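Values in this text are rule-based calculations from the coordinates and carry no lab data. All of these numbers come straight from a predicted model, not from anything done at the bench. Cβ atoms are built from the backbone, for glycine too; each structure is taken alone.
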Structure I
Amino acid sequence: MGWLFFYKAKGVKSVDTIKDRCGAEWCAKHFVAASATREAVFIVGKFHEPESKEYVPDADGMIRALLVFKIKSVPNARDGYNFGYKDMSETMGPYGCPAPLSIIAQCSELQDPVGPPKRWSSLQSARDYRAASAAYAAQKALKRGLKPGSKVTLPEPIPFAGIPCQTFTVERCRVRGRKGISTVFRAENGMLCGLAARHLAGATIAA
């Protein structure tokens, strides 16, 4: 479905908001676990699907599927509808909202592909999504492990203020608007830049 917007009271967690939208009856029957990032809420739901083509069912025919609710906050919405979500499943291959590995670990295993590779299938979308989530987790771990003074060279230059930059020196400092100490990247021209974890894919790190 498309985006659905409504009013969310201040202080209410995104997970609780989505669970409330799912309904108490649905949660009592299907809810297993939940997690959230800035981009999405993830819910593991249990369903009786002994003939599932995507998931390996348990002995009782139950599967545990990953539901993905991409979320968006609109603090200054004129109509007061300050929160929205778009509900999907991992079999739809959600883009831009990788799932934490801890929540994926609570899902059923995916089936192995059968026959020649297909251009598109719900199973392949789920497999690609889990692989992308694992790659993103690795990139985040790489960024967390960077030491001040390390040299980072990206596979391709990225423009900052219209200037292509490819090699950076890692620094740790306070950044306005952020809590605590942040990892930042100083380009060879002296410009202080921010690199997301995804930018580090394929990067070369030198101590």
Structure II
Amino acid sequence: MRTRKQQIIIVVAMYLGVFGAFLTYEVFNKAHYTFAPLVMRGWLDAQLPIVSPFVIPYISFHVLAMIVVPALALKFGNFYQFLTNMWAIICGQLILDIAYFFFQTEVPRPTNFEVHNVFDWLLKNLVWGNDRPLNGFPSNHVTWSVISIIVLWRLRHRIPKTSYLLIGWFALIIPATVLLAQHFVIDIYGGVLVGFTAYWAVMFVIERPSLQPTRIMP
């Protein structure tokens, strides 16, 4: 049984670990490559418009996935659910980084984009201005959002209103990745796969859930 002091140290270490995972994304995003990254544009991508209001859920992603959801798991779930959340993010990002290292992709942005409102300005200056069009497949935003949705789904009986509200908000982040010209559709599929795989694999290691069916009493 860990003491409260030990748990606090672990919580701080896990938050630092997740922040470090985020920094690894930045490393690959800002790196210079000697080869041309692959462009994985499909026919559906060409039909999708840019919907700049989606920039609001998109830019809220890091605070929610890195800080808010883990804090909810710790407070309303338990210590092991918190650890599962954090290690799933770290392991999921490691899988993404391996993909970025061996299989770097690019999402070319429109060159004729005009700013007409505050959402357009945020997209062009805050998002596109700081995030190079690399690290496309799989999507970091989708991976972390899927992990967060699973965490919130497990908390739905304890904090139903908060859980369902945030699940809906994360559900907006996933299409935002393609409606802001940050990703292609195939990147969403990759992110969903990595998110689910990372979370459930980590959960079975940390929480060791029983796979025995519950016996129904007559």
> From which structure (I, II) was volume of the Cα convex hull per residue in Å³, for residues 59-130 alone calculated, if the value obtained is 98?
Replying inline: II
>> Once relative contact order in percent (Cα under 8 Å, 6 or more apart) is calculated for all of I, II, which comes out largest?
In response: II
> One of I, II was used to calculate Rg and Dmax of the Cα atoms in Å, giving 18.6, 68; which?
Replying inline: II
> With distance in nm of label points 7 Å out along Cα→Cβ at positions 67 and 155 derived from the coordinates and found to be 1.5, which of I, II does the value describe?
Replying inline: II
>> When distance in nm of label points 7 Å out along Cα→Cβ at positions 91 and 107 is compared over structures I, II, which one is greatest?
In response: II
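Given a value of -18000 for helix-only ellipticity at 222 nm (-39500 (n - 2.57) for each DSSP H run of 4 or more, over all residues; to 500), point me to the structure among I, II it was derived from.
Values: I: -6000; II: -18000.
Label of the originating structure: II.
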> Upon calculation of FRET efficiency 1/(1 + (r/R0)^6) of positions 51 and 163 (r between Cβ atoms, R0 = 30 Å, to 0.05) from the atomic coordinates, which of the structures I, II produces 0.00?
Replying inline: I
>> To test your reading of the models, identify which of I, II gives 17.0, 49 for Rg and Dmax of the Cα atoms in Å, for residues 19-114 alone when calculated.
In response: II
